[in-house]
1. As an exercise: distance in nm of label points 7 Å out along Cα→Cβ at positions 52 and 324, calculated from one structure in P, Q, equals 3.2. Which structure is it?
2. Please state which of the structures P, Q yields 7.7 when distance in nm of label points 7 Å out along Cα→Cβ at positions 60 and 428 is computed from it.
3. If volume of the Cα convex hull per residue in Å³, for residues 404-507 alone is computed to be 195, which of P, Q is the source?
4. Using distance in nm of label points 7 Å out along Cα→Cβ at positions 220 and 500 for the comparison, can you identify which of P, Q gives the largest number?
5. Suppose distance in nm of label points 7 Å out along Cα→Cβ at positions 76 and 484 works out to 6.3; of P, Q, which structure was it derived from?
6. Looking at mean projected area of the Cα convex hull in nm², point out which structure of P, Q has the largest value.
Structure P
Amino acid sequence: MKKKYKLTMLLFCGVIALNAQQIKTSWITSVGSPGWDVVADIAINNEIGIYVFGAYYDSISFNSKKLYSEGSRDLFLARYNTMGICESAFSFGGTGFDYPIKVKAIGPKQVVVAFKHNQPVKVASKIVSGNFINTYSIAWLNKDNKVSNSFSIAATGNSSLTDIGIARDSCIWVTGWFEDSLQVAGKIYISKSKEDIYLARFTKQGSLKWFTQYGGEGSDKAQILCAMSDSSMYISGTTTTGCFGKSFVPDSANKSGDYLFLGEVSASGTIKKITYPASGYDIIPAGIVQADSAIWIATSFSGNVRVNKTSLECKGKRNILLLWEVKSGINWNYQHWEGNLLAIPISFSKLRNDLMISGFYSGKINFSDTEIDSTSGGTDVFLLTLSQTGHINKIFVMKGKGLNFPSAVAIQGQYVYVAGEFSGNFESESGILKSNSNEDVFLAQYIECYLANDIGVDLRINQIGGITYYDLKAEAGFDSYRWNNTENTSPYFSTTLAGTYTVEVTDTLGCPHSKKILISPVIENMQENKTLSTKNFKIYPTITNKTVFWEPDSSWNLDSAITVAVFNSLGSEISTGTIQATIEGTNAIDVSTYANGVYYIKIAGSNFNQESTIVVRR
């Protein structure tokens, strides 16, 4: 018998995503006390967990462990596992007022913390001195919270330690600003005008490599840095007239207030390059990201700013300004996200091939073409991802009626951790939190859903009894399967109709993905009617109404149990059984009660997992 069929298979593949990317909420948890609780930063240590660094008054409880302060406010360092469970918590402080600044992971079993204090602080068994009005200390801690080294910067006037960055060689970069004077490693630094910038670099073990000061006329403040490599880093902040020497004086023709600067600094502290992407009276940079083809800065501003001779007006109290400079470009690109009240970015990070910004807002804010509205009476948290062309992929919002804001974001692989503070009820896609009293701390985990490789689908074309069957099988390794939005929840699907079919899968992280398969038969020439797929074991008859017989392949291990399962064309399991004894020769499967249709016979053992197809017809 002959058929006029030449079967041509066309496959079109696509992964389900939200604007090419999907972020899935995983869990959210909180900790608090009857007083005010603060979180400053989080860090991921690959071998130990997620560190949360903050402060509390009087006492605070982490699961069954309760911490007590020694002064008006003490610091805590808590470690969580990836399921959101606190595994340890550690308290330190002095008799004065202690404020957390940053925590960073350096190596698999060590972290560095930076904090502000005005009295001596006891960290485990080590005393960190601090008798100045503002003392900024950096401590190196091992996994048991023991101090291996510490370093202090003492200030006599208004000052700040604003950011810490870790280079790939685990050297530590530290920046901030001061007025009046600083005492560092026995040396006094005097500000040249109002505020000056300082920058320091430490070894992984905590030894100071160098400390340098930059200053000009007026106010100069460094706010953020990005350790881009072992040999250089980026620093950003604001300056009145430029504070990096005559070679880097900005063009004052289009100045409006202070300059926002971006500087590239060598490993020895030498300024390599300075650019001035914007100017305004109240610009606050929040983060720097070095992407594949551009350098990005996320800022907020009030009043007016100027970018590329263009004046932008803040519509509310504060707006968000996103700037990026393409490496081969001349001018800075920008996006102005307007709001009628308050919108401030807090964290800016790279998320695989995309970017992520977190912050808080009140009232309404327009992110390009997407407008979101906060809960009345407070501030809400936003978390958004965008491509390296500036296109917004996804916006998450965590809402509450109180003051809610994020403090830090840490990213490891597909996992995104967000820490912040909230009051009252706080709602996210993972659940609702309720604060103990004034202000509590939250920690949330998000998952970026992406597939490293496309979903594999095997197509076998069988011609049995004059009928062509298209047998599809999705690759193993996913937690769930679903074909064409039906009840079919197995990797298998069979049909006699050409067309487009979709398999939806859920991976081990709970992320959904899908793939479309287009099957198109084209009549071209005569071809013999034969089975185009190969059978992995002997099975007969392939068309039956009562019994089907099968024989094992010679390569099978027959000394262990063998499972025999039957699936219908929708992929639902009809029957399954286990044969414990050694089997040789012919084995039978009773199909006398099965409805007409195509069935899969799947046989698996210790060294094989194979299948074939039969047709039941009466």
Structure Q
Amino acid sequence: MTISPGKKGRHYFSIGGQATRYQQNYLNAGNVGFLGQFGYTGQYTGNAGGNGYGPADFVLGLVQNVSLASPLGLVGNRQWRVAGYFQDDFKFTPRLTLNLGIRYEYDQPWYEQNDKTANVLPGGIVEYAGRVPAGAIAGAKVCPTRACYNGNYDQFMPRVGFAYQAMDKLVIRGGYGGTSFFEGYSFNQRLTSSPPFSLAINSSATVPSPGSGGSPFTVADAFSQPLGINNSLYSVWPQDVQPAYIHQFTLMTEYALTNELSLSVGYHGQVGHHLADYRNGNQLTPAQALDISSIGGCGAVNIPASDQSPYFPLVGECGQILITESQARMTYNSGQVTLRQRTHHGLEYTLNYTYAKSLTDSSGNYSIANTSFNGLSFQNGFDPNADYGPSGMDVRHSLNFVGVYEIPFGRGKSYGGSANGFVDAVFGGWKTATSAVLYSGFPVTIFGPNNSNTNNGGWGLTRANQYRPMIIKNQSLTDWWGTDPSAQPCLASPGGVDNGVCAYGSAAPFSFGTAHNSTQRAPGYKQVDMSLFKDFHVWHEQVVGFRADFFNIFNIASYGNPDNSITDSNFGQITGVRSPARQTQLSLHYIF
């Protein structure tokens, strides 16, 4: 609801409210899917105990693994989001206008309509909405709220802006705004995915052994396997999980060089707090992992209390607890220059250059392969600050151009003004357009072997040690890190050995790598596209349009990211191309 704006003197007021009902109905399928999956591993067409050929098992109908989510896992999340706002556009002087406003929003905590919600408190106590369901672990209790986490009442979002005409040809604009929103976590990270609400078939058949041919499933009976409760993975939201909050700042100047040509120079920045991050809450410290290893590993009995993982009573020493929290942060700062030519003698274009820097300690819900944040979570869940660095989308230099030019030939144009009707129809009125995208390379993190043994479950990959900056010389596609001795990693066992030259090396056992995220850069990207087009007026309002598009017209190759693991034999090698091959597309359209 919005109340119509009202004007009083130099003030222009607007006020309104919003109420939105969100419903999310989905099948709690975990990672197996509700259409089902058959797994053919080649176990039944190979020698006993060895691997055969998976497609051969498929042809023979010998299923080794079957998975299928149960429709009983259907859930329905519900939530109200309500908000109100007020804004005043104040004409302070004939040259200065101020925009002052504020918005308040409340995101009701998500709840499941049938109370299929569970959370886990520190120490491993499971709590359920409404009641403790059948199949729950012993010692579970009822949540104090239906959502099993607390609401947040701090979503105040101010707005401050101004526009000032300093001179007839110079305008300065600036502003600040706060934006708050609750991020949409993946299904597997919602509180409806904990046991016993995630029901599925996930069964493996007996494989061959020296004394047995095994017992494969058949296509006809595979889905008749019994449903089971996924007791291996609980989802956890801290009680104080909060919506993300983004501060945005802008200061821009625009100067009219001519009546059609303007130059804009400015700054844009963002600071984000309470962004989503994920980690295994049951992770061990390196010291605990070392102690556990010395007494026989995770299966050891009588593990000392000092070495027990945070959720040991619930999932044991090596079980995993997926915590979805709101502790991540980010910053973005950029300087921008834009040259804009409005139509002048048939030419119009926009040229933009941006220099920017983006920093964060979390990649969000999905990892970014072969760039910076390869894992879903922090390398070390006890030290999130160690992951702070350039984000996977950090592009320092970016140049963009788009322009359209009407070729000056034909009647009324600079050339061919006296051309006859046929010549004008065929050769007059053509236009050409060009766009270009050029930007510097994405960041790359250097990874090493997983020596920490802290039960991170592969969610946060282990970075290498870094001893000094890498010196890049003689780059090539087969060796992007170059030929300088510093680019040769130190891989001495047991790790952590600095030879005085190498930039990176293996971390010592039961330790995390010292390298930060995003310390190196991948190749940049370049692409130029062009188009040629014209409308032919064949009769009255009937028009036939022709268009020729040339993608990557100069066939520029922009290469993928280099291998970034120091333990790989092809460390630094680039094998992929990101840009498309040159393509030509011809099209006609008819308007009547």
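Each reported figure results from applying straightforward, stated rules to the coordinates on display, with no laboratory input. Keep in mind the model is a prediction, meaning the values are calculated, not measured. Cβ atoms are built from the backbone, for glycine too; each structure is taken alone.
1. Numbers: P: 3.2; Q: 4.2.
Answer for the origin of the read-out: P.
2. Details: P: 1.6; Q: 7.7.
Traced to structure Q.
3. Details: P: 133; Q: 195.
Attributed to the structure labelled Q.
4. On the way: P: 6.0; Q: 7.5.
With respect to distance in nm of label points 7 Å out along Cα→Cβ at positions 220 and 500, the highest-scoring structure among P, Q is Q.
5. Values: P: 5.5; Q: 6.3.
Working through the options, I get structure Q.
6. On the way: P: 35.8; Q: 39.7.
Result for mean projected area of the Cα convex hull in nm² over P, Q: largest is Q.
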